[in-house]
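What follows is a set of structures for review.
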Structure I
Amino acid sequence: MHPRDLLNEAVAGLLARPVRSALTTLGTVLGISTLVVTLGVAATAGNQIVGRFDELTATSITVDVPDRPFPLVDWADVSRVSRLRGVVSAAGLAESEQSANLSVRSNDLVDPTRITTQTLTVLSSSPGLPAAVKGRMIEGRYFDSGHIARGDQVVVLGQHAAKLLGITRLTRAPAVFIGTQAYTVIGVLGDPRREKSLASAVLLPPSVGKRYGLGTVTRVLVNTGLGAAELIAKQAPAALSPGNEALLQVSSPSSPTRARDAVQGDVNALFLILGLVSLVVGAVGIANVTLVTVMERVAEIGLRRALGAARRHIAAQFLLESTLTGLTGGVIGASGGIVVIVVVCAIKQWTPVMDVRLAVMAPAAGAVVGLLAGLYPALRAARMEPVAALR
């Protein structure tokens, strides 16, 4: 049989029952379109991970300074990190077990109707702390290098600490007592997005924090530009303590690219199963309809065999019919899937990202599904004996 005649017979067999052929093709259309939409949307969504990655997490670096007989990082060393290209803000922070739970009271009077004494954490920091913790001064100001140089007895309260101590306004220069020492409250720090615990802390300049064991830097908080965290994480220890960088412990965020790839892989794996299930359903539909067609065309098969058609000709005809059904479903499904991806990206205002090979391979996948689905019906048709078929 000439290939052209074989193709004509296959097309004529499909067009003889257009409604049945359309419904059979629909299963493959759904399966292929599901695969295309899944892979395309997953790739596009994964590409958005970098753009929409949590900037606070992706740009925050913490350098922990271990306790040593000699200070590894001095307060003046923190400014060297700020000069690194890509650093937005940096601040040193001092903590100690001695200052973890100190008694702080808002006045020196005994008021039996009000709790004025609280157990709070006392910390010391460099002047750039509000920017380093992504916070803001809701009252007053933060202490600066002048306060530190003069050794001024000033303090900044976290928002929650100020509320506990009953300090709401700074117009009358309120004071708090740590032990017997009075400190003037010059500011209230609110909304520390990076270090939530600072909302309940008392912050002292390093010059007066020494009396509470807060003379040396124990942590350095660094904020970088988006994409610079990995490089700054390598450079910060050398800038803070040249020669001792191996002793410092750096905590840096994971790469946004790795996060994007992980999310894209998870989405692909999840919805790829759904697409494969749809393809299997489509293949079962093609196999079922092709088998029914074989049973309905038994007389035709017997006549063809009696007129000289070989088994391979009968098998090739039904295989080509099922393959054309799958190919048609693949083309329609791939086209519909691409349209869905573009529509979804337009609604979400995303940039569509899709592998060009997917648009080419999707119809081929539909044809393979149709070919595999038609194997059993085609073999069954080819095995029919002419006499039995005509009878």
Structure II
Amino acid sequence: MITLDTALTLIREQIKPVGPETVALESARGRRLASALYARRTQPPFDASAMDGYAIRSADMTGEIVSLALSGESAAGHASAQQVGPGEAFRISTGAPMPDGADQVVIQENCTRKNGRIETSEPARPGANIRKAGIDFSNGDLLLQQGHRLTATAISLAASAGLAEVVASRKPRIGLLSTGDELVEIGADTGPDQIINSLAPGLGAQLQEWGGEPQFLGIARDDPADVRRKLSASDGLDLLITIGGASVGDHDHLRSVFAEMGGQLVFEKIAIKPGKPTWFGKLKNTYVLGLPGNPVSAMVMAQLCLKPAMDKLLGIEAPALFLNAPLGVDLPANGARENMIRARSDRQSGFIAPLSNQDSSALSALAASNALIRRPANAGPALAGEIVDYLPLDHE
């Protein structure tokens, strides 16, 4: 067995990023930029009014009541070709270009308009209520780094920067292969000795959230020929996720068939709890990550190993996985394997505490947690208040 840190290093060393593709902005939500995004225009492209009011010359303002001739207008999308002269004011709307000669905007609430003139007692404040050209960004500015996830705000930023399309990482094609005669698909009747294949749809949803394109390869039955057929269907995928079937039982054929088909094993176990049977290798040109069959073990190892694998496929540099927080309760000494403890992190108090149910099949406990406390192998008892590492979970 190897440590989790070693396993993550091996996964990231082996996996190569998928190629880029050009994507229209309207189809880019959730995609990752394959290259940095630069502005193709300046925003705003001109000095603009930030308020509805009147464009004036600050030199005319005294702080006492002054009367100005209303001699023009600048509207959004319709700039005035005239110049504001001494003793003059132009009506101006929010977003409209500032007319030449004006260097201040007086908001309409601070003016009285009558008989083609306005009166105001505003002091001289050059630049007041004006958005200078380029206050948001200028042509050529770096706006978003490579790997940035294109949210609604990021897409709007790209559009305002003059882009109709972006270069994004191609969505990795990820196969999901469940194994075992005990499984039935959602909606099918379960026999007395069967359970529902709950992990495939859960992992598929997680892969979509992380930027992948899941492809469900069904359930490989406990038969070498069926396992071989299902593994063959993964050819051409960027990554194959297998669920279960990697134990040493008489009915677990996944790893032996993988080897017979020329699969290359990178590692076969991780010294971690839950998730020890997690393995990683390559079959032809497809990377294979084997997750345990226990639901919690599989979902925990997806957070720990599948997410970094997805990041590497998308060309994202590995972020720091773990944060730290003080314990809310005492913890006993840990055993010989690193332990990931389902927990709740209290955002108000800042403390973190384990849940009572730590069984590796209890999905309800995992759904109730928002963090995993990381306990090193052979760690001694930890007292309340002691700082521990934890992985925040993104399912809340």
Structure III
Amino acid sequence: MTITLIDPKSIPKDPHGFNRLDAWMLFPFEEVVEFSTKKLAKLAKAADPWSSSLAVYYDQDEKLYVHGMIDQAIHYQSYLNYEREDKPPRPGVIQVMITGIGILSVMLDYHQIAVLNQDNLVTSYASVLTTGPVAEFLKKGASVSLFSGYDTLLKELTEEEVTSLHKINYRYYAQSLCRILLKIKNYAHGGALLITNDFEIRKNSKHKLFYDRIPVAIEHLVLAQADNSALFDDVIKSKRNTKAIPGKLFDDLDYNYQDIEDASQELNGAVRFVSSLTCIDGLVLLSPRLEVKGFGTLIRDIAPPKEILVYKDVANPSPKSRVSVQSAGHYGTRHQSMIAYCNSYPDSVGFVVSQDGDIRAIKSVNGKIYVWENIKVHHFLKTSKLPKLLKTRTR
């Protein structure tokens, strides 16, 4: 359930005031509803966070009440989950989302102010897919065979253009990984991904399978985006030289838009395919390119280390980082086995999603095993609307 704090008097008169047909609209109740646990529990059944939000405000006595419902929430959720490129407009002041049992997330636009997870307040997330040892390992895997069959293309590009393509490639790579982890979280049964260069463990896979559709789809998407950039350069040149755009160029742009859409849908399907493999016991075994090598994979006969280093809000550990030393026994068996494997095989990264929705990354660095908690997987963006005091607390 999602609750949006919004003043009913602030609603624009034009329902499509954002010049978008898919923009949110607020539909008021004929009679306001008391803001109470009992009433909210009933309304929550009709307010799926992917479809709607309850509009809440306060009266002159500062007493909260529910005055209506906001639709089109699917576009906001799709953006947060990397299933939509452009940002839809957001209603109200803040949104409070119930994302699990005892888990409240407070949002301001696309900025997550804080999460209350049971009795633990989380105000920042470790961007392990952006910087630090986990990102370094994954970036190498993502770029290993980028455009391996396109030698002619690469020769035609400048070094700056090749670097740009690698950045776009890794962006889709990291987004795909985030989407898989989020879908595992939504299944609410837990799951694990092991990304490794050591495939001896493949013998422990109940189902050996080679599935390379994710890296293939990413390559299709990156190539289509590169073509799009080149076509727009041609448009600019044509307008500059002749002030007219050839009809063939319009056709090429049209075909290119379809290529981008097809590649995006291919990636959507591949992400869902891999995510569903986590629904049986055992981890999903992946290469650093995100090729599936098997699923239902078990880690056997590897003892975990005596102690692990746990980081909660930094991706790149340093002597000044906030760290706690714990034993592997602090975690459940799924975490313990992943910790044991990554400790024994440093050329690996593990991601574990617990049943309560927590997502952790595990990696061996310089002979020590690290666990990152509260890793960033949603498409959160910083906002300029935060008061200065809150900005310092939510960095």
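Bear in mind that the values in this text are calculations on the coordinates, not laboratory data. None of the values given here were measured: they were computed from a predicted structure. Cβ atoms are built from the backbone, for glycine too; each structure is taken alone.
Quick check: 2.6 is what I get for distance in nm of label points 7 Å out along Cα→Cβ at positions 11 and 219, calculated from one of I, II, III. Which structure matches? Among I, II, III, the structure yielding 2.6 for distance in nm of label points 7 Å out along Cα→Cβ at positions 11 and 219 is II. A value of 22, 23, 19, 15, 12, 7, 1 was derived for P(r) over Cα pairs in 10 Å bins from 0, in percent, for residues 35-74 alone; which structure in I, II, III was it taken from? The correct label is I. Computing Rg and Dmax of the Cα atoms in Å, for residues 171-362 alone gives 35.2, 115 for which of I, II, III? It must be structure I, since only it matches.
Given -11500 as the derived value for helix-only ellipticity at 222 nm (-39500 (n - 2.57) for each DSSP H run of 4 or more, over all residues; to 500), which of the supplied structures I, II, III does it correspond to? Of the options listed, only III reproduces it. To test your reading of the models, identify which of I, II, III gives 37.0, 117 for Rg and Dmax of the Cα atoms in Å when calculated. Only structure I yields this read-out.
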